[in-house]
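Participant: In what follows, structures are represented as structure tokens.
No lab work stands behind these numbers, since they all come straight from the coordinates. This one's a predicted model, so the numbers in the text were calculated from it and none came from an experiment. Cβ atoms are built from the backbone, for glycine too; each structure is taken alone.
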Structure P
Amino acid sequence: MKKKAAVDHTDEKSPQTNLSWWRWGADKTDALIAALAMGVRFWHVFLLARSPFSRYLAGDAATYSSWAERILQGDLASLHQGVFYQSPLYPYVLAGIFAVFGKQNLAVFCVQALLGVLSCVLVARAARVLFSPAAGLLAGTLLALYGPGVYFEGLLQKAALDGFLVASLWWLWSRVVVLGGWYQWWAAGLCCGLLTLNRENALVLGLGVLAAAFFCQSGALTPKRRVLAAFLGLLLPLLPVAVRNAWIGGGVHLTTAQFGPNFYIGNHPNASGLYEPLVAGRGSPDFERLDARRLAEAELGRDITDGEVSRFWAGKAFAFIFGQPLTWAVLFAKKILLTVNGVEIADVDDFYGRSRMFLPLKLAFVRFPLIFALGVWGWIQSRARWRELFPVFFGVPLYVLSVAVFFVMARYRYPLAILLAPFAAWGMVQLWAAGKARGRPWSAWVVVSAGFGLSLLPLVERRWQEASTFVSLGDYYLNQEKNPGEAVSHYRKASQLAPESAEAQFRLAEALVAFDQREEAERAFAEAARLAPGWAEVYLKWGQARLSWGQEAAGLSVLSQAAQFPETAGPALRLLGDVWFKLGRLEEAFAAYQKAWGLGKDATLANNMGALLARQGRFQEAEQWFLQACELDPAYAQPWVNIAKLRLRAQDTAKAAQALEKALSLEPGHREAQELLRRMASPGSR
């Protein structure tokens, strides 16, 4: 096929070969597309700047921000991360933005909005070159008004970078098709390498580019040179990361060590197809890695490497797949349907809740069902050109499968919308042409209707997604603004939208405790425990609340439940020991402290153990525990006060004074230390 597919649109494309790269595919309508995209996006950014969402970060966003700060502080290789557990490209991009503009979330949103505008123009130019001028205008307009795209560009999330890189791939591939030179193949491979470094499952697009090198006949390069160029481009960003991971972790990890846990989350007997943490209530990036390792090591009975953790969870997933193939096939089919479903599935941030608050997200009216339905028809209409469009043509089904093999979230699915946009535009052009010819394209309408039908299946409820926005707002007011009253109002909205959400009930309970609404807090804790009986933190915080209300007996009952869960056993046992100590049940307190110590050394625990031993008259042992507390936390003043008490009891006032001075140097306002010094200085104190 000597440019057979390419010359289908020769009249529109041939002038491109003489253009500079920055004018490739350009047209006067680019200005209209850019203006439309920029207007919507910067209006959204303007409103974001006046909202809590520009100031409060949670989940992955908080992790990426702190990671970027560590890079700027000198940890250029991110050694604190060990083997990467999350894909590393986005934190380094964030670090670059912070280096130029300071740690300003608004600057990130502005840069991402500009990338979004550029993405619309790149896709328009690619569609113009590969399909037609009308398709270019439509593709750019679809993305300019794609609401979820505008939304993702207003988050500290790598999805914004995904969109730009996929748009770049479309544009670069149009150059490969027409020019087919070594540089064009290398650039397409490089783009896929960067995309893989940002979104691991996008490796399928890079493999598509390599495969295309065997089939595409554009340009004068031999297949070997095409493959070499694309492979070197793909390898350039990936090789340094793989070498770094091998040097740190001693294993082969192309990008991250997260494959196994993520694969298991999407493939086990109770999987829903959506994200569910390995341990209930611990979906934060801070916990994901710890829990994956802790659970694997507990089952294997030994310490293991990052690679072994990944293989452990992957092995459990494959055991389910091969052990229950029919059950897994049904689950996989469901995940494919979820991948193309019209609902934007949230995790921490939510499109629908923000659409209520930000008018630009409503005015950007294009949604996934429209792009999917028209995109499927355009994709089918392009089937004769599969060799020419190889990586983007086969990239559509391959990307769907690459998402569905794990679990589905809106930000994972987002690159699919960019892949489909030029096909959707071409589908619209074909439908319009058929209408003008007074034909009856029944097959087209059947396909488009079926696409809409699949995308609109009621698989996920939007109210669950909206609830997450109000949970995030509640978190902002409770944790950052220290305004529990305002937090309660948002948590109540979340629990009203999704009354069966344990997270909404639990967050409401925490805010009610801070707001001193005891009866309602008690009901919310009880409801959260009923909805999520395996969520250990619910019992721990419930027990702490009861203790703060002076309800020791009631607190003991729920803390005993918290002590049954590995993730909360340590703090729960310490609190149990504190209560029993307060109640004078010293043997039970000692046993609880010992169990807690076996789970993890802690300065507060060591201090409390010393206080208990002193109460029992075991003064030498008590002093050793106090000294150990000082070693574990050199800034902790209370153990020094307790040491001073022991030395006063032994009538060693000089050493007691030294201990008290040490305590006051650590905590100048420590009242007990000040009182003891006053007593020692008063006449007759000896």
Structure Q
Amino acid sequence: MHLDVTYPVHDEGLTIPDSFLPAVIKTFRDNLELGAALEEELGGYGLHSLLSIEKEEGEETSEREYKHGINSPLFRYFDLLQALLKVDALAAKSEIGSWRGSTGPIAAHLIIWSLNDKRLVPRNEIADVLRIVSREEFWNSAHQRDLLLALSARWSEMPTRTKQSIERRILQGRKRWPRESGNDFKESRAHAILNRIHYLHSKQCVFTFDIDAVSRTLQADAPQWKPEWAKGAAFSMGMRTGWVKTDTRSDELQDKPLSEILDVAASLSGRAQDRFFVERDPFAGLCDTKPVRAFGALNAALRDGKFRDEFWREFLNHTSSRQEKVRFSVLIACRLARLPDESLSKILNAASDWMLRVHKNLLPDHREILNDLWGRLVPLLARPDAERDRGGARAQSVDWATEALNSPVGYLAQLLLTDSVIGKLDRNDRMPDWWKIRADELLSLPKDHRRHALAILCHNLVWLFARDEAWVISSLLPCIQRQDADSDAFWAGFFWGARIPQPPLFKLIKPALLRLAHRQSETRRKHAEILAGMILAGWGARVDDGDARAVSDAELTHTLQEADDEFREQLLWHLQNWTKRADEKWREDAFNLLKRVWPKQISLKTPRISAKLAELAFAQGSRFPLFVDCILPLLVPTDQDYINLPIERHDNERLVEKYPESVLSLLDAILGENARHWPYGVSDILDRVEKSKPELLADVRMIKLKRVRSTT
């Protein structure tokens, strides 16, 4: 179950009379407090992205128009507060004062913003108001812009004792986060303090301490900090819109010695305050224009004992997307294979991805080089420090197929499946032993790595089973006997492939497929459409061209009984689509399924399923009356807003005119006592029924439906 807090969006531009503002703003405050309380119940994640109230100078108004989550009611409240401030400053002061007894990010956001306005917080109240703000909220980045603007605007009028109190809070810094290392905490804390004091100093705020001495002490913990970074301390938290352009010009790197290239590239990279929508990445440009020189710079750094993993990732990404000469690819592979474990472990993803992208250039002449690199990567993935395990309570929320596609093990598994040797196998050839050894190596990796291998390999399960049935049975199928993250990864890959298994494989996985249909799990929910299609296809398939079905009538009935409406609805959707095929097989099968197999229990007769059964009948053309007679015992009135009815402009087969009595029978079964809940087009269909067969005017069903239509 997924819980979230949604907020109504009011775009009407309603004008509220001044006299009503105090009462209206109180109601909005209550709603805002309720939203904050609900967000806290869900873990408080929705309170982590509050927009700064004061917009940045030069910032386009349109850039702040889109407000998501709790920001929407927050800014509506702020607009009302501004309106109240214009007509009654004392009432506005009282209103903002009502937040001072509250805690949490929303209250702190508004309290901090109010410090900037003398009408809301007089000079003699600044210290008292600031004391209300907790240390956590004082250092919350969402409040930082409004806090710094308020402090810089009011600093000159503050008493010395108030200034000293604020200085102590700033120099104290934030608290250490859970599981944050000591070094990371020291550096991050120093960065934040330096940014704040230097921003305020640039706004002519005079401190009682020696800013130069304090800065030297703090820079010992944050040696990378630069004074120009303080300019962005009060950067707007508002959303900015626009295309970010990547500037990959590498002119500044062309004449630099190899040993200096990486340091210069690092200093030039990133986004400047004055060019927010331009990302500088000169090393990427060097990789594109002069990859050999970029490779030389990486090797020069290695000779100096420096491994710059961020530049290696950039280099591998760019060279893998180019058709490099085979000799250059060989050099890169050899260098990767010789990297120390500590270095190679930092670029496992990039190295595996590069290996997948270039392996066709290196095969078959340089297979031994790829083997060497494989032999380095797989043991590193098996190390405890490379493990990831999301096999616990949240495992079912993981999209194993998508995650596998972008993981080191996923890249290696794809490499196995696209190996040129495999593509040249004859129809009756088995998978080579070396291939199975490699695949088993990946499947033997721990935790999430194994699941990524399962997802990629099971995407090709039908093909692999045709190639090597015994290996699939021993190495892949045992996973489906469990109900854990490994099983979820198996099904993610299998359903992603969405191929109907050959009869021997279907027989082996059928019990697990039927069990999965019964389970109320995230895996079943994600794959309900394909799962329903697989089981329905199994029921429609005959074993050895005989009368027996791969999924028996009894098995399908039991599955439909134990499953939920979503699964039953998906199965009916497939059945409806398949009856539209040119051959008559599925039309006959659909009738037999509804007549013999569909469960008759009252608890399974739901409005949702009744709507799908009605749509199925309307899709049967000349067999419509036969299907109506078949499904009538299965129907209850439906409250579905939309049913695909034979509205006149879409009713090419003129079902209403040809079979008015059957149409009336079906409508009588699915329409409730409130015409407001009837699907669109029903009234028109009733008129067409009446016109096609006037004697039905005296039918009790028509009389009832017309009465409901006229009285609702």
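Participant: helix-only ellipticity at 222 nm (-39500 (n - 2.57) for each DSSP H run of 4 or more, over all residues; to 500) computed as -17500: which structure among P, Q?
Facilitator: Numbers: P: -22500; Q: -17500.
For helix-only ellipticity at 222 nm (-39500 (n - 2.57) for each DSSP H run of 4 or more, over all residues; to 500), the value -17500 is produced by structure Q.
Participant: Assuming -0.37, -0.52 is log10 I(q)/I(0) by the Debye sum over Cα atoms at q = 0.16, 0.19 Å⁻¹, for residues 102-149 alone as calculated from a single structure, say which of P, Q it is.
Facilitator: Answer for the origin of the read-out: Q.
Participant: Out of P, Q, which structure matches 11 when relative contact order in percent (Cα under 8 Å, 6 or more apart) is calculated? Intermediate results must be reported in sequence, preceding the final value.
Facilitator: Values: P: 11; Q: 6.
This figure was derived from P.
Participant: Could you figure out which one of P, Q the value 7.6 for distance in nm of label points 7 Å out along Cα→Cβ at positions 30 and 470 was computed from?
Facilitator: Details: P: 4.6; Q: 7.6.
Answer by label: Q.
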